[in-house]
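Quick heads-up: structures coming right below.
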Structure I
Amino acid sequence: MVRLKRLRRDDLAKVRLSALTPQHIADWRDRRLLDVAPVSVNRELSLLSAVCEIARREWGLLQSNPVRDVRRPPDPQPRNRLPTDDEMKRLAFVAGPDLTRSGARAFHAFRFGCETAMRAGEICGLTWERIDLKTRVAHLPMTKNGHSRDVPLTRAAVDLLQELPRMEPVFGMTAGRLDANWRKLRAAAAVEDLHFHDSRAAALTKLSRKVDVMTLAKISGHRDLSILLNVYYRENAASIAQRLDAV
């Protein structure tokens, strides 16, 4: 919905469907690339393509889908930055053990993300009523891809939750406040180029050694399995051979 509202404000929205050409789409693409990353432009191109397909197939307003004839910008290589043991120790030292402080909870949230592969917004939106500590499941009613998801919790993730002071939401801060606290903590610990979102990569890398790709997708909410296969499943043939003997 947010992307559609943004598109309505662009000059592209002034073009009648019957007159829409690949050149109009290409001009819009070039304008958007001045403001956002190629990966964002490609998501919006996919949305435009879906809309044009409905207009072509169901409404009869287009003879062809003009988005199909537009070159998409190449996506950057997927980021796979993982925190080192030394960085985690420095962050823990700066954060301190007092979880009544938001800075300490920011690092606690990062550790929780390293166990669950949950995004910052999902972590900040957690409420106690959506967590079942007995079955070790956190329910996310709405996620980034527009679907609900149940996240299995490791024992370490449950321990992290039980260490928190009781507050609502669980981590006691908005996503914006978490981002500010994380940046401050990272700077104080002299840790460079470690994003909060890298906790998700850390979790997926660790979990990929324990579960198959379909299970991992169910945990993470990925709709595109190729991302998981190409980035996180990196076992070589020798290690796979050893696992076959263990079965």
Structure II
Amino acid sequence: MKTDGILTEVPKLGRSITRQTARDAVADKLTTLIATGMLRPGDELPGERELAGVLHVSRETVRGAIQILAAKGFIEVSQGSRSRVAAVDLSHLPITIAAPSAIDRYDLEAVHGARLLVELHVVDQAVDHVTDELLAKLDALLEAQRQVGEDTMRFLICDREFHLAIYRACGNPLLTDFVVDLYGYLMEQRRHAMAVPGATDNSYADHVAIVDALRRRDRNAVVEAFRGHLTRIYETTREMRARSSPEERRTVHNGR
């Protein structure tokens, strides 16, 4: 298993300039999942083998990362059972450019418009940097998504790695960080939307189409596949928002 490829891919919390070990980098990545609401208090973490496969590191690296987070009180580790996310709110942490709560203050239409404008440009640029290594990583993540099926939390962990791998290929780290912020918009409601029967199957089919287009280096097909995927995310999130109460919507726009 590769243990150092992840080091250049994990955004530094607080923008610190430090040399990270592989386990520090994975600890930051897991912290990001908690801070964005992809992992919530009480959630069981996937097993070491599963996380190692998705994050492209060794099981020992994952184990060390979990120990770091347990020492910080972010993860609860119990003998004989899966590690769980502790009752901790990390939404104030700046994961890339802004804390997740800052992006969540914008309305859905604004964020969707920004994603169409910026993200489609990012993936357009990524086509010029498609490598066999990137395609192999995306294929592995597709297989992981296929295996987890309708397990929403596990699917979203794979989904984030899938999107980030493509974003980073654009070669512009500032645009990558900006798109990562947009990706994390209303993650708690995204979890609910993805729990609707058939949602993970639809997202997986979108991802297959994206990888097929990337494999052909077909710029127009990649952009259109992403456009369709972003439209699906927008529509399902809008439907979920329509079903939420006015109080819940106000909570989002006032910050967590």
Structure III
Amino acid sequence: MREDYVQHNPAAPNGREAIKNFIRDWTARFPDHQYNVKRVLAQGNLVLVHSNPVYEPGTRGTAVVDIFRFDPRSGMIAEHWDTVQDVPATSVNGNDMFGTVSNPHTNQPSGPRWSTALSEKIATSYFDTLLVDKNPEAVKYLAPEYYQHNPTIPSGSAGLREQFTDFFRQFPNLIVERKRVIADKDYVAIHAHYRLSPEDRGQSVVDIFRVTKQKNGKLKIIEHWDAVQDVPATSANDNTMF
């Protein structure tokens, strides 16, 4: 990390020394913790790590998405964003928050490198149509068997149009701002700021999509993971979470 490492985690100040102190405190507090890395995406100077840190043995831990920006001149990490969510005890879809259900059963990006641009186009079109334009017809970008890892949403695309129609009716002033995109072969991650109204501090959300080619040759989104964190009222740095 660069010495002037820029931090967007609201619980931590800027700088490399702050991270060193955090790691010392973390290790002392949770000496048996395990940091389980599930998937890694990289594009340009951005690297995303999706993980399940378990602080104490026998607990569910958290879902964490870290995004690192590298300085191409030094090769060091210059900036960091993250989103942290507790893993709940139950899920309405039966999938955990980390595994891969669709084929091939790998947590890492797969397919040819040239497919990255196509995957990014599909995922951002879906995201912008649905959440920025608030148009439920965006479900046309989803495969019928769409596998869901958000523990509060069922799998499948059939009922999503009605779900989102009701959601937009309930929150007509919803504002979703796309901040950064990291695409890597068949995976696309979108970091965004979700607010239910202009006055709402909102949430930091990272959505991770997997894109696949259907039997008819069309590209569809087949799987989704996310992590959601409320934006706190105060922060140890002045950089915001975005």
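Values in this text are rule-based calculations from the coordinates and carry no lab data. A quick note: this is a predicted structure, and the numbers were derived from the prediction, not measured. Cβ atoms are built from the backbone, for glycine too; each structure is taken alone.
Comparison across structures I, II, III (criterion: FRET efficiency 1/(1 + (r/R0)^6) of positions 20 and 204 (r between Cβ atoms, R0 = 30 Å, to 0.05)) gives the highest value for III. Consider the structures I, II, III: one of them gives -5000 for helix-only ellipticity at 222 nm (-39500 (n - 2.57) for each DSSP H run of 4 or more, over all residues; to 500) as calculated from the coordinates. Say which. Answer by label: III. Given a value of 0.90 for FRET efficiency 1/(1 + (r/R0)^6) of positions 132 and 156 (r between Cβ atoms, R0 = 25 Å, to 0.05), point me to the structure among I, II, III it was derived from. It was calculated from structure I. When semi-axes √(5λ) of the Cα gyration tensor in Å is calculated, the result is 29, 21, 19; to which of the structures I, II, III does this value belong? Working through the options, I get structure III.
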